[in-house]
Structure 1
């Protein structure tokens with residue numbers, strides 16, 4: 001029987017959803033910095049079965065592998081955890097369904113923070129039932145180098161979602177030290193046989209190479225040329 005509290009007895013926690021394909025040190029850095037900045041008890045990484053906002057048509061690594069990589073990645077990292085909650089539901093992972101279930105489970109007084117990167121902010125007006133989602137959860141927004149938080153973006157959000165939503169989202173911006181890495185870059189480096197310069201935890205890289213994920217050879221075949229995001 002599934003626990004009434006999916007992530008255990010918590011009163012202040014963060015939820016970090018994503019494909020994590022693969023999970024890299026940038027994800028972990030954001031999770032840890034938000035954990036500390038907002039004084040959360042825990043940040044739970046929630047790998048998605050099929051994120052509705054992925055539009056590039058690329059096939060992701062199997063869910064079991066993405067979950068295993070996340071579990072390896074958070075090993076010995078204080079305050080970070082992983083849940084297979086969304087993966088067990090299968091199908092498209094709509095954030096609103098997760099938000100409703102968590103709010104019902106933890107009650108109105110729990111502080112539940114949904115963590116996103118600034119690159120997702122412009123897409124928020126297109127998220128399913130976004131206005132209800134904003135009412136159910138707080139947001140923590142970590143600015144990414146490739147998606148700076150410009151005033152034009154806030155104006156667009158105000159026009160699409162209203163001034164109250166804009167204000168709530170502005171209050172959710174968390175100042176983080178950015179790690180310039182993306183899952184796309186990591187996959188490209190792995191596929192072309194190049195070395196991974198500290199972008200993955202060692203156990204995660206070993207797992208990828210052992211499983212041959214993303215076309216990665218057992219060991220790097222090239223070195224020295226590092227593409228930047």
Structure 2
């Protein structure tokens with residue numbers, strides 16, 4: 001399977017790229033608005049994995065080129081870039097593509113981070129509205145600590161909640177998540193449940209801010 005990480009030069013994109021390249025046989029593609037930047041980061045990820053004796057090929061492209069090649073396309077971009085990123089790559093998406101949204105809208109003040117709920121109800125809903133009609137959207141990876149994800153020496157031991165209205169698309173993402181050691185995917189229902197999941201992320205950031213040693217905390221349901 002080919003996994004395209006649009007905005008794959010950022011924190012969450014880096015972590016997912018390294019984990020999938022390290023632990024699976026899937027082909028990882030890095031997308032960026034700047035193709036040269038994507039190529040540089042892809043080479044950087046390869047060097048990191050080479051130091052760990054992991055043989056892999058990670059390629060970098062502009063976002064449209066990466067999306068057109070991907071079987072699963074992950075929108076690892078900030079929430080305010082979700083719609084315009086989808087618009088830029090829409091011609092390369094089709095009904096066989098699964099679009100994954102991990103973005104969360106947040107705003108900061110002196111007290112901490114707060115969930116910034118868009119008018120559509122959630123960022124995942126924004127992605128679904130912007131996507132071509134026949135392209136299924138799955139929400140996943142919202143609540144992962146990017147630093148912990150990118151540290152391949154760190155044990156994860158966390159859960160990720162999946163939401164989506166297309167069972168087959170959700171199952172494909174579930175298998176991708178389950179391939180990462182220490183990451184347990186849990187079905188959280190349809191896309192309508194996205195606000196509750198996205199709202200966990202600023203809560204976790206605030207807990208990490210106010211409690212020593214919890215900077216890269218995750219969620220595990222028992």
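Some points to look at:
- Which entry (1, 2) yields the derived value 17.3 for Kirkwood radius over Cα pairs in Å: 2
- When FRET efficiency 1/(1 + (r/R0)^6) of positions 79 and 159 (r between Cβ atoms, R0 = 25 Å, to 0.05) is calculated for each of 1, 2, the greatest value falls to 2.
- Comparison of 1, 2 by distance in nm of label points 7 Å out along Cα→Cβ at positions 151 and 167 - largest value held by: 2
- Origin of the value 18, where relative contact order in percent (Cα under 8 Å, 6 or more apart) was derived from one of 1, 2: 2
- Among 1, 2, which structure scores highest (criterion: mean count of other Cβ atoms within 10 Å over residues 63-70): 2
- Computed 2.9 for distance in nm of label points 7 Å out along Cα→Cβ at positions 111 and 127 - originating structure among 1, 2: 2
- Label whose coordinates, when distance in nm of label points 7 Å out along Cα→Cβ at positions 71 and 143 is calculated, return 3.8 (choices 1, 2): 1
Values in this text are rule-based calculations from the coordinates and carry no lab data. The model shown is predicted, which means the values in this text are computed figures rather than measured ones. Cβ atoms are built from the backbone, for glycine too; each structure is taken alone.
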